[in-house]
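In structure tokens below, several structures.
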Structure 1
Amino acid sequence: MEKFKAFTGTVCAIDRANIDTDALIPKEYLKSIKRTGFGHALFSEWRYNDDGTNKPDFILNQPKTEGASILVGRNNFGCGSSREHAVWAVAQQGFKVVVAPTEGEIPGFADIFRNNCSKNGILTIQLSSDQVDQIFEMSAGDAPLEAMVNLEEQKIVMGEVEFTFEVDPTIKEKLLSGMDDISESLLYEGDISIFESTHNAQLTGA
């Protein structure tokens, strides 16, 4: 997993709540046993016609979102089944950040989706509904909307507009260091080797 660095990227704002994992990547793409090649499948039912051509009205097919790396949606983003393929598709399409609003007791993200994002190098940012409304207003024109995301300082900046966000310190540290669960375990490789060499697996309760 690459280290998360401050960057400036283009925003792709999809004005829908409850975007579930089936919308992110339909079930027919789950047959692959590889972890690559899912970027083209992201939002495929919304993105393509039956003959495989692009639907020009879908935001991801419009010139202003070309190369977008910041995905913005509404609340409860990533709900539905726990398929990690959805996060792979988001990442392989080129998105480094997903933004969604909290609204009362409704979270910005489904828990499993959010956890899968952090394990795959994607930063999820929860803002207020008013702040996300402002992003949608700023992205409504024909020109690309660019934003600077700084995880170290926990802020996202669009021109003169700046929002700060909260992030779990453990997730922040892992993203900044580029460390996934396997990398973290390997930090203790020496201790694990010692334990394996001295541990008697045949002991009762082992």
Structure 2
Amino acid sequence: MARASKKSEIVEAAAYLFSTKGYHATTVRDIAERAGILSGSLYAHIDNKEALLREIVKQAANQFMSAVQPIVDSDRPIAAKLTDAVKAHVGVVTNSLAGARIYLDEEATFTNEGRQEFLALRRAYENLWARLIEQGVQQSVFWIEDPHLARLLVLSALNGIHRWYRTEGRLTPEVIASRYSSWLLRLLQPAMPN
């Protein structure tokens, strides 16, 4: 159990450093120091620096998927699903800011094998949003000419939050989610007749 705990401390240290300094600017020594171990001891817990990056991305991807998939799969009304999915996404970003930053920004850092794994995780998550938007179109709740472009708009808005959100800032995650979902619903729903 101590080994698993130390590995999670190393992953957490790496996530913090990758998200604040960047992957390339972070050394193995930086990670070891932050985790409170000797540099040479780090390799008893990890294979290499990219393996840490992959682990962080997998954890973040799993958080996003497990937060949003049950909402998309539910039988709730589509407007409530969009609202709840936005809230879930914002919750993952604001509760796991370092992991979210890495998941959303470090694609170019991976070698080819890592990039393919990353892209598969990203596609699976984006497909949830595509399904949600398509459900809205099929139920005539959303009126949009281009569901693909609508998905890009929604995810671009949501995926940018990690760049400006601060825990000590004036907006709580609940306020951000409420405003974003309200604005997105207005963009996706047809105008009401006068």
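Laboratory data are not the source of any read-out in this text; all were calculated from the coordinates shown. Just so it is clear, the model here is predicted, and its values are computed rather than measured. Cβ atoms are built from the backbone, for glycine too; each structure is taken alone.
Of note:
- Among candidates 1, 2, the computation of helix-only ellipticity at 222 nm (-39500 (n - 2.57) for each DSSP H run of 4 or more, over all residues; to 500) that gave -7500 used structure 1.
- Comparison of 1, 2 by distance in nm of label points 7 Å out along Cα→Cβ at positions 47 and 135 - largest value held by: 2
- Source structure (of 1, 2) for FRET efficiency 1/(1 + (r/R0)^6) of positions 55 and 103 (r between Cβ atoms, R0 = 30 Å, to 0.05), computed value 1.00: 2
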